[in-house]
Structure P
Amino acid sequence: MDEDTLLGMFDKAVREHRGKKFLHDRGNWLSYGEVDDLARKVVGFLREQDVAAGDRILVALPNSALFPIILYGILRIGATIVPANPLLKGRELAMLVDHSQAKVAILAPDSARELQQARPDGLAAAAFVAGGVAEGFVEFETALERSTPANDWPQARKDDIAAFLYTSGTTGDPKATMLSHGALAAAIRAWVEKFALTSDDRQIAMLPMFHSFGFIVVLNTTMSVGGSLVIIPRFLPEPALEAISEHKITVLTAVTTMFGALLDVAENRTPALEFPAMRLAGGGAASIPPDIVSRAVATFGCPMGQGYGMTECGTAATFTAHKTELALGEVGTPMFNIELGIVDDRGDPLPDGEVGEIVVRGPAVMTGYYQNPEATAAALKDGWLYTGDLGLRTPDGQYFFKDRKKELIIRGGFNVSPGEVEAVLYEHPDVKTAAVMGIPDSRLGEEVVAFVVRKSKEPIDTLALREFVQGRVAPYKYPRHVVELEALPLAPNGKVLKKNIDAWGIVREHLASSGSGGAGT
């Protein structure tokens, strides 16, 4: 069936919606038929590079119509796309090319230059530059123009690997999550059902297409129903907000940091923008604070939903009903064809109300990690995906996300959830971004520390902020150290990359500069 594979979904969308607007990029619309014609040329281009079924193609591009055009061409030849963040440095890109054993790399100009500096002697992959020029690289668009369009291609099978989606590496080196055509199709169907998407819907691609959230939940859900997609090359709050209003976006999908930035602009803009077509705003990746939910509902005039998922299950696990209020960490019920469980450290099911590890089972789950049997065996057990995330189920079947299992802080024998404390920090009007972590403590084992980035130009009163949190959580949970930073490292999905934060080093430096020898701000 067409709906059983990602390629089948695209071919079906082309047949049924050939003349309909599909992609809006930099002022121009491309129809499904025009994208189909260009994807046929991509097949011809790849055949000229001797690409065969099963080969990997690395694509490091910012959001543009070129990304899906290349994607659907890759799928038609039976190859696997390896999307990469175009902001990666040359060493990181070279690692992905090597690890994935990519046969061809299609790169943004800056990525091409970075890779050339990292590998001046060249790569095993044939490398092309797209969207600009870079010395020493053949221009992809020029090569594509000369290519002969393909008129036939093999049908994909459900078990064929469609994509290597690299994790953001919050706990170590990135791993290549292998997602099959069948898994991606199952994830897309689950999201379409939860969003109640139809061909009348119009989404906006603010999330990067190289990331699983943008790749699955925005780009390919839109494609699968014959909808329309407005592409934002780079997220900037004001132009993004104007595009949402101008193009009458019906479903807005973003991460918490994006929602916060959009709302800060919308609430202070004169004259105010209107969003009459908006029917749903959906988020994920990090828990949406209740104040963001209430502000979004008021600004966009529609309900919100929040989901839980990860790349390893095609981002599809749970989603809430469309609501005007969401409790902290509320992520709803399992999606279509997805099973969830809460288990203890032995893998035994826990009763409702008890916090344990979230496990997921269903057709959207990954095949495994490429060339990493140890990590695959640790994640996939008896048909279940062990997520490494903590959560609970209520007696009425609702799920709540609590925290990353490996990020749990144990202070004096008490478990402290960083996410819970971060949610309180986000309630403070001066806090833009927050990260709560544990640092070594000789007496308690670990101590709680908070790193914050301010919203306004004025420095945050960190002592007052600490007292703000202290009044809202149990005594063992509030951070004894609150440190203001200029910025926090973020993954493409908006999550703070805590592995890139030297928590103890920053606190020691802060204590030394402030002259404080003990607990303090």
Structure Q
Amino acid sequence: NNVVNKSSTKSSLISAKRVVSWEELNSKNTVDECWIGYRGKVYDVTRWLAKHPGGLRSIMSTAGKDATSVMISLHAPETLAKHMKRIRQVGILPKERLTAASSSTECTEQALVELKQQQMEDDFAQLHDFFDREGWYERIMWPYAFVFMRIALLWTLGLYGMKRGAESDNYGWTCLGSACLGFFFQNVAFVGHDIGHGSVTMCIAVDSWLGLVIGNLWTGIDMTWWKSTHYVHHSATNALDDDPDIQHSPIFCFDPGFEAGRFSTYHGRFLPQCIAFLVKRQHLYFHIVMAFARFNLYIQSILHLIQTCPFRTTTTNATNTTTSTTVTDTLTGETRTKYAWHKPPAHHWLASVISLTGFYAFYINFFLSLNNLPHTALALLLSHAVAGILHVQILLSHVAMDYCNSGPGHSQNVGYYQWQALSTMDIACHPIMDWFHGGLQFQLEHHMFPRLPRWRLRKAIPHVDEIFHKYNIVQPVRIPFLTANLQVLSHLKRVGEQVASCLNKQT
């Protein structure tokens, strides 16, 4: 046995020293053989795909790539230290990624740009370390005392106002109560967002169970579904193939790349082709759809629980096995790989179903108890329309920005942090409005430092700007809320008319 162990150790050491070319790394991007680069080393994460708490899809968005910046951004140092030592190292990356020096000016300029990009990535990695040393990532519990007092007040006023309005046939009370309930959903979503990132108790297990209360029971949105989409959104922001947050065909077309429909690695299907009549007018109904967007989240939560049901025989029965199937586009004949959904432990899935059922049971009973159809309809629609402000805010940060085919920015040949600045904007506002935006108006800083508590995102801006100004490759975009709305509507109008024109020519 000792001889076998020594032989195995020696083989591992030899493998770990092998230089893996960038071409070879790029080819290892399937569920059957998945490699990633991390801090100059290459790891085989194939067996880790199904075990990854953040889901298979978030890893696959960086499969065959150098995932160093993504991993540093999304994980605590101790988490990476704990798990990376368990994953098999298959080699090291070339010390110099740049091609051999050439006398051509174009090559020299490109080499300088790539060098600046790498230096900027290194500076942001050091900024992560600075925040860690200064305790910026440490949990802050006292602000939640004020948050939960505000949440309790909004919920109480919301139910009271809607009830009183229905009983007295007073639409003023109904509108007030509906608005309060909408802001209740919005404020709870801020806390649910923190829990989803594990930044409330800083314990993933505890935050996971808290999420069943904050997310499922209080808002009716399943936290396991939210995390499955949100983690991919972070690791592949504005990637046409990967980011589910921008894949809304045929209702919306945020980029001409969606014109003919394309394969969604998240949904595992080809997206429907855009409809010219609709997308040409998408700027007109954008805010209207956002007012009802919350109902879609309810549907997505239920569908996700059905897909991941551990008692279904149609999904894989192994919790540590990755399965995939081939999907063919009936129009073009193109084939792509669809990843299976892995099932959570039965007890956690049941807890998700029970908590979600509790939400629906309470609010269905409450709205039926109003016994006044006009007031009930108004309360239901207005409360969800107010909650839809948050959906608008999140989309404002990305819709009118840059897009890439696969993420984060791989097809554009830019670094992770540079891509965040290209694909994400901030909403500029006075600190007095932070309660309204929840701190998530600073989407750029949040995308760069997802584990940073919302209360510290504003303070991070000078540190972020210093690095961007130092290299002057890309500059952050920060504009007021109203200006951002107008910019997005203009973008939707331009893209919609362009895509509609192309589709009409095809017919």
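Please treat every number below as a calculation from the coordinates, not as lab data. No experiment lies behind these values; they were computed from the predicted model shown. Cβ atoms are built from the backbone, for glycine too; each structure is taken alone.
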Which of P, Q yields -18000 for helix-only ellipticity at 222 nm (-39500 (n - 2.57) for each DSSP H run of 4 or more, over all residues; to 500), as computed?
Q
Consider the structures P, Q: one of them gives 81, 59, 53 for Cα extents along the principal axes in Å as calculated from the coordinates. Say which.
Q
Out of P, Q, which has the highest value for relative contact order in percent (Cα under 8 Å, 6 or more apart)?
Q
Structure responsible for 1.00, with FRET efficiency 1/(1 + (r/R0)^6) of positions 68 and 124 (r between Cβ atoms, R0 = 25 Å, to 0.05) calculated and labels P, Q on offer
Q
Parent structure of the calculated result 22.1, given that mean count of other Cβ atoms within 10 Å over residues 356-363 is the read-out and P, Q the choices:
P
Which structure, out of P, Q, was Rg and Dmax of the Cα atoms in Å, for residues 372-435 alone calculated from, if the result is 15.6, 46?
P
